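Listed below are the structures to be examined.
Where a number appears in this text, it was derived from the coordinates with a stated rule and is not lab data. The shown structure was predicted, so the numbers you read here are calculated from the model rather than taken from an experiment. Cβ atoms are built from the backbone, for glycine too; each structure is taken alone.
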Structure P
Amino acid sequence: MKTPTLPMLEFILKSYHHFNAAALRNALLDYHRHIQNGGKMYWAVAGAMSTARLGIYLEPAIRKGLIHGMSVTGANLEESLLRLVAHSHYQNVPDYRYLSKADDARLLNHGLSRVTDTLIPEEEAFGKIKAMMLPRWKKAHDAGQRAFWHEYFYDLITDPELKAHYNGKPEECWLLAAAEMKLPLIAGGHADSSFGNILAGQCYAGKLSPSIVKSDIEYMVDFYDVYHDQLSTGAGVGFFQIGGGIAGDFPICVVPSLKQDLHKEAKPWAYFCQISDSTTSYGSYSGATPNEKITWDKLTKDTPMHVIESDATIVAPMMIQALLEAMEYPEEAERLMQQTF
């Protein structure tokens, strides 16, 4: 039988030894060991990762058991769905650094919203999903029903009728994988998103009520049990964070809140890694070192801690690919990890 090859894992082990490269390597090894020991991993995804098409790697990572829960911004949540229905209408602008204000004004007039080098088509993306989401909100409003923000997106993306509108690859849509796997998910601060604005407009016009969406407080109330009874059982759950802000700050607080506010036993997070290019300065939470989190009772002095100061659009796909290889061929992965490169 042919010896399995693990090209990304071998590349990282062979090439990455110092500075940020070593941080990636060590974070990868601890992640793999945690999963091999029966642990789980919770991902917090900020930034514009769905726009950057991280779903190419998040989708298989979710389905194959590398990710067991997520906290995402409202923008990342909706953008995964938008890519699925409007992918071919997106445009790239490689020379975005040289655009003038007049250039960006022209893009606006053409119904294109820019995220760095990517142009999101207003009508094909937002318009199409809005037409499918509004009836769901209206149905909830008329029936006096309430749901978490992500549940409306889970309901829409798993609707068989949506398949007729696929324009991207479903195997690259992390939201579809999360919905089908019934992944625990938090979308804190969802009002700060395009569809949050759309709902706000409908509420202002008197067509809908804000009460159809459960609040962030209710997200945390629900997360107490999800963390205590589901995620942290057994070998515990690690915390893998991309960027900063509410996507990471919100769920990581569940441990001190369980202990200090509810006076309940709570396992600490079993692993921590953050990928961020934010400089640690002036109280920047995104750039805070993990040690600071010890003082807030979120991590302990024994928690494996890693900070990779780099671009997550480069680092995260490499880590996921190497982890998927190691998961598929654990014996070969262990052999490689024992080598001295």
Structure Q
Amino acid sequence: MIELDGATGEGGGQILRSALALAMCTGQGLVLHNIRARRPKPGLMRQHLACVQAAQAVSGARVQGAEAGSTSLVFEPGTVCAGDHVFSVGTAGSATLVLQTVWPALMLATGASRLALSGGTHNPMAPPFHFIERCYAPLMRRLGAGSRLQLRRHGFFPAGGGEFVAEILPAVGGLQPYDLLERGPLNGAYAEALAAAIPRSVASRELAILQREFGWPDDALQVPTLRQNEGPGNALMATLAHEHVAELVISFGERGRSAEQVALSLAAELRAYQAGSGALGPHLADQWVLPLALAVWRSGRPARFSCTELTEHARTNFAVIERFLPVRITSEGAGGRWLVSVTRE
């Protein structure tokens, strides 16, 4: 059994999700104390319980402590089985985080899996569906873990109600770690303003500001058509599609926050990525290291990637991974370029 203290490092839900994924992939039991101890409301909330329940469903795990508010959890995985599953967060909590919890284990299974997920698809503090589709999934495919993703309905905070389907294909030829050190040439840049049950003028103002800030042409500015019963919600997204990697930055509208504030916040984050020379942005770097470490462990071959920033979130994830896998994760750098190396011990 691997015993972890959820109060270490950034002390949030990522410790739980990474530990669940790694427990399923390695077959090792998990005991986690002080869950989300550094958050204003510690313990398991609805979306974290959904991650535990999804992990239990795909691995036949024995679980203790899976209840709202619990600060301790025992998770003993069984054999991971591919198949069809339906997972509902039940609130606007992130359904994409549920997907990322079970994805690593399912890519190591012997067959394909089809997951129908519902909840939040575009939430603050979680990867939006489009980030998973454009940034995360392509890297996973290069690793040997194929997928097909289909968004059926947007789900914004606080209403939720989003739906998407994810087909996770097994890594039949084994996981193939690779170096990702450079972005490559920029092949395209565009912005989308999602506006559900709010005036279209809000989306137009947001895009106009991005056009002023970056000089993008009219055909790079889009207001996608959403279903009438979606929302209310507003999310402004900008995508930079490089040859080797894509970066998606998102900024959310909310009551009391003007369209100008939404757009300028996104512009600042986008400029920070452009100013660095690392291949991955800070969020993708945090999410990429776990599947890459699994590939290094299974193949025995080292791999590296560069990123623009190493957050406390990422460093905490490194420590969790090293508790489960015989790998060493090292980093060096400064400013807008960090180099992360993963080697098997």
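Hey, Cα Rg over 2.2 N^0.38 Å, for residues 6-165 alone derived from one of P, Q reads 0.98; which structure? Present the calculation step by step, with values, prior to reporting the outcome.
Numbers: P: 1.30; Q: 0.98.
The value was obtained from structure Q.
Quick one: distance in nm of label points 7 Å out along Cα→Cβ at positions 182 and 214 came out at 1.5 when computed from one of P, Q, so which one is it? Kindly include the intermediate steps, with their values, before the conclusion.
Working: P: 1.5; Q: 2.3.
It must be structure P, since only it matches.
Can you tell which of P, Q yields 14 when relative contact order in percent (Cα under 8 Å, 6 or more apart) is derived from it?
Source structure: Q.
Among the shown structures P, Q, from which was the value 20.8, 67 of Rg and Dmax of the Cα atoms in Å calculated? Could the numbers behind the result be given before it?
Details: P: 20.8, 67; Q: 19.5, 56.
For Rg and Dmax of the Cα atoms in Å, the value 20.8, 67 is produced by structure P.
Thinking of P, Q, which structure, once mean count of other Cβ atoms within 10 Å over residues 174-181 is computed, gives back 22.8? Could you put the intermediate results ahead of the total?
Numbers: P: 22.8; Q: 17.5.
Computing mean count of other Cβ atoms within 10 Å over residues 174-181 on every structure in P, Q gives 22.8 only for P.
Computing helix-only ellipticity at 222 nm (-39500 (n - 2.57) for each DSSP H run of 4 or more, over all residues; to 500) gives -10500 for which of P, Q? Write down the numbers at each step before the final one.
Values: P: -13000; Q: -10500.
Only one of P, Q returns -10500 for helix-only ellipticity at 222 nm (-39500 (n - 2.57) for each DSSP H run of 4 or more, over all residues; to 500), namely Q.
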